[in-house]
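Alright, structures below, take your time with them.
What follows is calculated from the coordinates using simple rules that are stated; it is not laboratory data. Model, not experiment: these values are computed from the prediction. Cβ atoms are built from the backbone, for glycine too; each structure is taken alone.
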Structure 1
Amino acid sequence: MSRKKVLVCDDEPYILESVSYVVREEGYDVLTAEDGNQGLSVFRAEHPDLVLLDVMMPGMTGLEICREIKRDELSCGAYVILLTAMGQERDIEDGYQSGADEYMTKPFSPRFLRKRLHQLLDAQP
């Protein structure tokens, strides 16, 4: 059985590395992207099981990527979590309207992220 793949897309190097570390330590394959355009390209090439997206990035925003992923028939039901510093009620509404399955605000809890990864990915066939 192949390992689950997680795409982490964030333009902030520290966040990209820290989130990737958590994902890798939990036993999942990590794909990374540093901007929106690269994130969508990696998604289309690799078809990850779960995508963690920042909202504000160069190129495409996380909201735009999320809409594209959810529109894409080849997405195979990929789960999308927006992981962002934008935590106002309107931001959260926009996130869910873009098709996000979940919305987490930064700073994030590594313990909570670990728990969610296992809940979401270990249950998938």
Structure 2
Amino acid sequence: MEKGFSLIETLLVVVIIGSIVFLIANIPNAMMLIGKSGHASLAREIAVKQIEDKRALSFENLANDNSPISDSRLSLLPQAIGTVVVEDCDPAVCTNSERVKQVTVEVSWLDNNKPQKINLKTMIGEGGINQ
């Protein structure tokens, strides 16, 4: 019997080692994507909470405003800032003089020195939810 490795055994070892190297090389990229996805999810949660808070107010207490977000979770996002803008409905949209406010929530942060942003808009009308 001859001693040594056949061509198939050698190729199998090369394929296995190549696969392991490929998987290990992609771990940092996968971790970055997981972090980025987590940041986007948190930013969306913060924005949705701001809209829910505005919807909980009565329409008469919903004044036009441009204010920063004061959610403590904002500090979990790298260099994050957020604003809530409440303004009267655009006359081009509210053509029948409806009493409606437009609420825009924007959360911005940096992921790997690249700016990211979540922007949510909604309309809140007199007689709507919780009115």
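When percent of Cα pairs over 13 Å apart, for residues 8-47 alone is calculated for each of structures 1, 2, structure 2 gives the greatest result. Which structure, out of 1, 2, was distance in nm of label points 7 Å out along Cα→Cβ at positions 40 and 64 calculated from, if the result is 0.6? Here the read-out was taken from 1. Computing semi-axes √(5λ) of the Cα gyration tensor in Å across structures 1, 2 gives 19, 17, 14 for structure 1. With FRET efficiency 1/(1 + (r/R0)^6) of positions 16 and 32 (r between Cβ atoms, R0 = 30 Å, to 0.05) coming out at 1.00, pick the structure among 1, 2 it was computed from. Label of the originating structure: 1.
Taking Kirkwood radius over Cα pairs in Å, for residues 72-111 alone as the criterion, the highest value among 1, 2 goes to 2. Name the one structure among 1, 2 that distance in nm of label points 7 Å out along Cα→Cβ at positions 88 and 104 of 2.4 was derived from. Structure 1 accounts for this read-out.
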